[in-house]
Structure P
Amino acid sequence: MRYRDLGRTGLRVSEIGFGTIPILSGHVPVLPKFYSPDQETAVAIMRKAFDYGCNFYDTAILEEYGDAEIKLGEFAKTIDRNQIIISDKARFYDGAEIYREVLRSTEHLGTKPDLYFVHQVDEDNADEVFGKNGAVEALYDLKREGKIGFVGIASHYYDVLYRGAKDPRVDVLQGSGNILERGMLDRIRKEEAFREKGLILNKVYAAGLLIGPFIPEELIGGILEYPFSCALLGIGTFEQAEVAFAKEYPTMHFSFEEVLDRLRKDFEPIGCDRCERCVCPHGHELHTTFRQFNYFHLGKEFWAINKLKMDADLTYQHCRACTEQVCMKDCERHLYVPEEIGRVQKLLEAYGAL
């Protein structure tokens with residue numbers, strides 16, 4: 001196992017980390033497979049990862065990750081606590097609310113979280129999170145009080161992560177990316193502000209959807225060139241732990257066109273890398289729409305259709321009437337957005353979702 005610096009925290013983290021969603025017990029419909037091991041088995045799976053050199057374990061509060069937080073706490077009791085780094089998070093944006101959640105998490109874990117993230121920060125709640133009496137202020141106070149180690153921001157949005165990178169109260173960032181959805185990683189690599197922060201990377205397998213067109217060695221090796229600290233993989237079985245942690249993977253490079261060519265064996269993907277530069281004057285998240293189109297064809301039909309139904313028809317109407325087309329101005333993939341939105345509309349019509 002190789003290790004990387006976690007920004008300027010002074011911590012060294014395993015290059016591959018343990019994501020705990022698959023070890024919870026309950027029902028998580030967003031996952032393509034679900035394992036739900038009992039506590040004894042879950043602890044043993046985490047121990048196997050530890051024995052291979054994994055020292056980073058990421059979880060979230062019970063309302064988000066079921067009993068994974070409790071299972072992680074039980075695992076931490078079986079080893080030298082100082083040998084692992086525990087990352088926890090909660091989707092609360094008000095300072096008083098997240099302060100309460102940190103105390104609950106500490107009780108469930110039976111130990112102090114090394115990192116604590118404000119989870120799922122987006123443009124709608126960012127001002128509250130970063131503002132007076134917001135979640136960042138509360139986590140910063142908790143850090144000074146010694147109740148957490150470091151302050152984190154978790155988001156799928158580049159602008160939010162950039163805001164976190166510029167905020168001196170924030171130590172660590174968590175964002176998503178893989179060899180298909182690489183646009184945000186490419187932007188992060190070019191931006192000096194991110195060098196000051198640790199970066200935790202999730203969605204390396206795109207919630208498992210890229211397994212099939214690619215093998216794990218390609219998905220892991222293909223992201224190693226990027227400047228993250230730790231890449232999280234959701235682990236739910238002993239076999240998955242062995243694949244993720246038993247060996248060091250060589251760095252590979254796939255051009256974006258090579259990735260699309262691999263997907264074209266099964267369907268014609270929309271060639272969006274989710275760089276998030278496609279600003280729509282009507283406020284539609286075009287990159288999210290394109291992502292769900294691709295996810296539909298990668299096997300997440302029900303979930304993707306329900307996501308698309310929420311906004312795609314209105315997006316199509318606005319796109320047809322739009323004369324500004326500013327969304328294409330900074331698109332490095334040179335997508336003709338109206339045509340791609342038309343493809344999404346045809347998918348919905350064929351599925352009977354309109």
Structure Q
Amino acid sequence: MAVPRPYLKKLGLIAGLLAVVATGCKKDSQETKETAKQPQKDEKKADDTPIAEMSKKQLISTARNKTGAFGTLPDTFPSEDNPITEEKVKLGRMLYYDKRFSKDNSISCNSCHMLDEYGVDRRPTSPGHDDTRGPRNSPTVYNAAGHISQFWDGRAADVEEQAKGPVLNPIEMGMPSKEKVNKQLTQIDGYPKLFKKAFPKQDNPANFDNMAKAIGAFERKLTTPGSDWDKFLKGDDSAMSKEQLKGFLTFRQTGCDTCHTGELVGGSMYQKLGLVKPWPDKEDLGRYEVTEKESDKMKFKVPSLRNVTETAPYYHDGSIESLEKAVRKMAVHQLGKELSDQQVEYIIAYLESLTGEIPSDYIEKPTLPGNQG
């Protein structure tokens with residue numbers, strides 16, 4: 001049946017009106033979506049705000065989003081090869097403080113790595129038994145058991161192997177041989193019994209290798225938790241000041257975390273000193289002494305920045321006393337950047353947040369065997 005023309009005209013008009021309404025609704029919907037995507041004019045994203053202008057709330061939020069490559073400091077650094085026991089730790093603490101394992105009874109581990117001074121002696125390089133000095137700075141022993149290796153050039157795999165080095169080094173403790181150390185251990189009244197308790201399954205445990213294991217067990221618990229940084233990582237928003245938070249963001253923005261990362265904020269890789277701009281001082285063979293690779297000259301283990309504000313002077317040779325100067329030089333020679341005074345100030349504020357607590361009870365000087373105090 002044919003539809004009358006007036007009705008067709010009316011249907012066409014209705015269809016047109018519906019199309020206009022639908023188009024308008026679609027346009028309104030698109031505009032609503034676009035508006036939702038755009039921040040309000042009076043709002044400002046934290047990422048777009050200069051660090052110096054961020055509120056504490058913005059700083060906390062932004063910092064928390066950038067901590068993924070870091071971690072809190074553990075209470076101990078265990079070893080499958082050298083399980084930590086109370087007996088080993090007690091023996092290791094004594095050996096660490098005992099000067100009778102140096103050539104003239106004048107040097108102990110604590111002489112260069114002073115436990116009540118954040119594990120350093122605050123000298124560019126340390127004097128040995130005859131006051132001769134080596135070419136490299138004595139790094140802190142705190143948290144060192146968590147490093148990729150020991151010594152600036154990484155020549156020792158762990159703290160147990162490291163403990164052997166200074167004892168036999170002719171310009172450090174100067175003992176002539178392992179046999180001499182073994183004899184000393186058996187002749188000092190009290191040590192044989194202590195070694196037997198620490199290594200009960202061995203027939204003659206008082207020896208140089210077990211001495212290193214005992215010292216290593218003691219050092220594996222030389223940690224400094226309790227820093228503002230650790231508290232922040234554990235969720236305490238009030239732990240760090242605005243300046244410290246700005247410092248962390250500047251630290252990351254500058255690129256310092258390329259090498260200084262992880263739970264130790266370093267200590268996990270090797271890097272060439274003078275990566276971008278050659279180091280101006282006399283070249284050091286660095287890791288080349290271990291690998292004999294030409295590319296490893298002037299390459300060193302990246303130090304941990306834990307407690308760095310307490311462990312001056314800096315670098316492998318202890319040549320820089322000021323932390324401010326150290327920060328500026330690292331930016332120039334490793335990253336090719338000149339930092340402003342404000343950036344340096346912020347970064348140092350962050351580094352201050354990495355200072356932990358010395359375990360005063362754990363490091364208390366013991367009474368040594370053989371009536372030695």
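What follows draws every value from the coordinates through simple rules; no lab data is involved. Note that the structure is predicted; figures quoted are calculated from it, not measured. Cβ atoms are built from the backbone, for glycine too; each structure is taken alone.
Assign the value 33, 24, 19, calculated as semi-axes √(5λ) of the Cα gyration tensor in Å, to the correct structure from P, Q. Matching structure: P.
Given 0.05 as the derived value for FRET efficiency 1/(1 + (r/R0)^6) of positions 70 and 342 (r between Cβ atoms, R0 = 30 Å, to 0.05), which of the supplied structures P, Q does it correspond to?
Structure of origin is P.
0.25 is what came out when FRET efficiency 1/(1 + (r/R0)^6) of positions 62 and 142 (r between Cβ atoms, R0 = 25 Å, to 0.05) was calculated for one structure; which of P, Q is it? It was calculated from structure Q.
When relative contact order in percent (Cα under 8 Å, 6 or more apart) is calculated, the result is 21; to which of the structures P, Q does this value belong?
Numbers: P: 16; Q: 21.
Of the options listed, only Q reproduces it.
One of P, Q was used to compute distance in nm of label points 7 Å out along Cα→Cβ at positions 310 and 326, and the result was 2.4. Which label is that? Each step should come with its number before you reach the end.
Numbers: P: 2.4; Q: 1.4.
Traced to structure P.
With FRET efficiency 1/(1 + (r/R0)^6) of positions 110 and 302 (r between Cβ atoms, R0 = 35 Å, to 0.05) computed over the structures P, Q, the top value is the one for Q, the highest of the group.
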